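**Q** Take a look at these structures.
Just so it is clear, none of the values below were taken in a lab; they were calculated from the coordinates. Quantities reported herein were computed from a predicted structural model and do not represent experimental measurements. Cβ atoms are built from the backbone, for glycine too; each structure is taken alone.
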Structure P
Amino acid sequence: MSDKTMTADQAVSHLESGMTLGIGGWGSRRKPMALVRALLRSDVTDLTVVSYGGPDVGMLAAAGRIRKLVAAFVTLDSIPLEPNYRAARERGAFELMEIDEAMFMWGLHAAANRLPFLPVRAGLGSDVMRVNPGLRTVASPYDDGETFVAMPALRMDAALVHVSRADRLGNGQYLGPDPYFDDLFCEAADTAYLSCERIVDTAELTKEAAPQTLLVKRHTVTGVVEVPSGAHFTSSAPDSARDEAFQKLYATTPWPEFAARFLDGDEQAYQSAVQAWHEEQR
């Protein structure tokens, strides 16, 4: 077993233009934003992004890095529709495969289990089939003869996820109220890069919480990145709540202005710029 620790920039150096990239978390909750910011510092582009979308999608869309998006939604939670995503969609900046949340989940399950598709009832009788003409249905081979959507596997070249704790081997632990689907993203991707609030010894992982919280397994993880506040401005319970004030700033500031102030540097520069902005508000 090897030490998989690396920096965010080292993790992103393994990504290439044209890849299909999965991003864990949910909306504006526990997104691997430090890895996304590292990705924005790179020249990687032309991505197919698979995400329960939040500001990860919004920032990549604003920066022109997305060729195609596969998503069930793109939201900031307390702000229903991610503004940079909305602007990019309105100008037709990328192709969109918009599907039901359950269809998305079963697409991850199919990929994690190396299946070409899984049957699902979600989507039937809705416009999901109309706006995704490439989707197919499948009939049950049993006596019921029921028709299902054949949700294709959402297989990815790489995945980025963020968790509360991890060890150097790649075991990842969530300590918040919801695991989301980060384990499925790692299992459904050829490579996976795990950022965390804190790296701890393996033995410490089960001292802080139950073994069931060890959702991400080391055999699915390629690299581990320790980045305190690495999910900012999204929430990373129990370590930090969503930075609502900063999220509002992000949502109401023109992208070039926001990027120039907060993203024109490394992660330490970002964290310092955020702290300076908060001090200005006092």
Structure Q
Amino acid sequence: MAANPAQTEVKKRPDVDGFLHQSVQDLLSLKGRTVVITGGARGLGLAFGFAVAESGGNIAIIDFLETPHEHYYKLEKDFGVKVKLYKSDVTNYKVLKATFDQIILDFGRIDGLVTAAGICPDEPFLERDPESVARCFHVNTLGTYYSAQLAAIQMDKQEPNERTGGKGSIVLIASVAAYVASKGQTTSDYCSSKGAVVALAKALGVELASKKIRVNSISPGYMVTDMTLDLCDRMPWLADIMNNEPPMRRMGDRTDLKVPVVYLLSDASAYHTSDDLLITGGIHAGRLM
């Protein structure tokens, strides 16, 4: 009977003093790596792009927008890394696959993926139009699934990282809405779509571990973006909720997410998979009002 390769593999003796040789700065570096960011032309996704660039990584941004936020052009010229924007549709697998194929031609490899593309309709459950519900799930859940699959297929073909043996890291952007409903809003499909994203990260982290691909998610709470500020201007009662219900009594800033996303993409999190990071100002644990 042939021996089981998993049983006969000779494992390298762990370096018990490894912590002496790798600095925090080295562990968090993304220098020379390529990270794909869906929904990266504005909002949270664009902030993630800046975080990757500041850590030395190259960035391929996928977005449905014709024109990115003006800060995208700052990202392009200020950091000395390769940055390219691809107009695509995360809900159309054929179109998205062609986009990933082009990214691989342009960059040569994919080391990380951040799935920030998402929409958040706000309509009462009893009045929801089926097409609108389907659109929310197509973008938030299927778009995330397709992107993760296409990135993982490429990662699986690549040579592993010399230090950690990893082939890539996938970071799915979920939401505190996966855990608690948002007061003052009616976002049933958004909440359930983000719950699916949290579950997907856990399942993929387990399934892809043998392929040396890590998968985690981040669940932000209320975050300041151009869109949320506009929402608060139009609906002052939501501004009150978003700023006063979190135990820390403020909305989060996109700055609060930059280091967590770099951590999950980098060697600093080499033993971290199938997890969800809740960055919510405490609102996932309890509300103040």
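**Q** Which one of P, Q has volume of the Cα convex hull per residue in Å³, as calculated from the coordinates, equal to 166?
**A** Values: P: 137; Q: 166.
Checking each candidate, the match is Q.
**Q** Comparing FRET efficiency 1/(1 + (r/R0)^6) of positions 86 and 126 (r between Cβ atoms, R0 = 30 Å, to 0.05) across structures P, Q, which is largest?
**A** Working: P: 0.90; Q: 0.20.
Once FRET efficiency 1/(1 + (r/R0)^6) of positions 86 and 126 (r between Cβ atoms, R0 = 30 Å, to 0.05) is worked out for each structure, P has the highest.
**Q** To test your reading of the models, identify which of P, Q gives -8500 for helix-only ellipticity at 222 nm (-39500 (n - 2.57) for each DSSP H run of 4 or more, over all residues; to 500) when calculated.
**A** Going label by label, the one that fits is P.
**Q** Moving on. Given structures P, Q, which gives the highest value for distance in nm of label points 7 Å out along Cα→Cβ at positions 22 and 254? Don't skip to the end; give the middle numbers.
**A** Details: P: 3.8; Q: 3.0.
Structure P gives the largest value of distance in nm of label points 7 Å out along Cα→Cβ at positions 22 and 254 among P, Q.
**Q** Taking mean count of other Cβ atoms within 10 Å over residues 110-117 from the coordinates of each of P, Q, which one would give 16.4? Before the final figure, lay out each step's value.
**A** On the way: P: 16.4; Q: 27.2.
Only structure P yields this read-out.
**Q** Given a value of 15.1 for mean count of other Cβ atoms within 10 Å over residues 102-109, calculated from one of P, Q, which structure does it belong to?
**A** Going label by label, the one that fits is Q.
**Q** One of P, Q was used to compute distance in nm of label points 7 Å out along Cα→Cβ at positions 230 and 270, and the result was 4.4. Which label is that? If you can, show how the numbers build up before the last one.
**A** Details: P: 1.1; Q: 4.4.
The value was obtained from structure Q.
**Q** Separate question: Looking at distance in nm of label points 7 Å out along Cα→Cβ at positions 38 and 222, point out which structure of P, Q has the largest value. Intermediate values should be presented prior to the final figure.
**A** Working: P: 1.2; Q: 2.8.
Between P, Q, the highest calculated value is found for Q.
**Q** If Rg/Rh (Cα atoms, Kirkwood Rh), for residues 206-245 alone comes out at 1.04 when worked out from the coordinates, which of P, Q was used?
**A** Values: P: 1.04; Q: 1.36.
Label of the originating structure: P.
**Q** Okay, moving on. Give the label, chosen from P, Q, of the structure having the highest value of volume of the Cα convex hull per residue in Å³, for residues 14-149 alone. Each step should come with its number before you reach the end.
**A** Numbers: P: 124; Q: 154.
Ranking P, Q on volume of the Cα convex hull per residue in Å³, for residues 14-149 alone, first place is Q.
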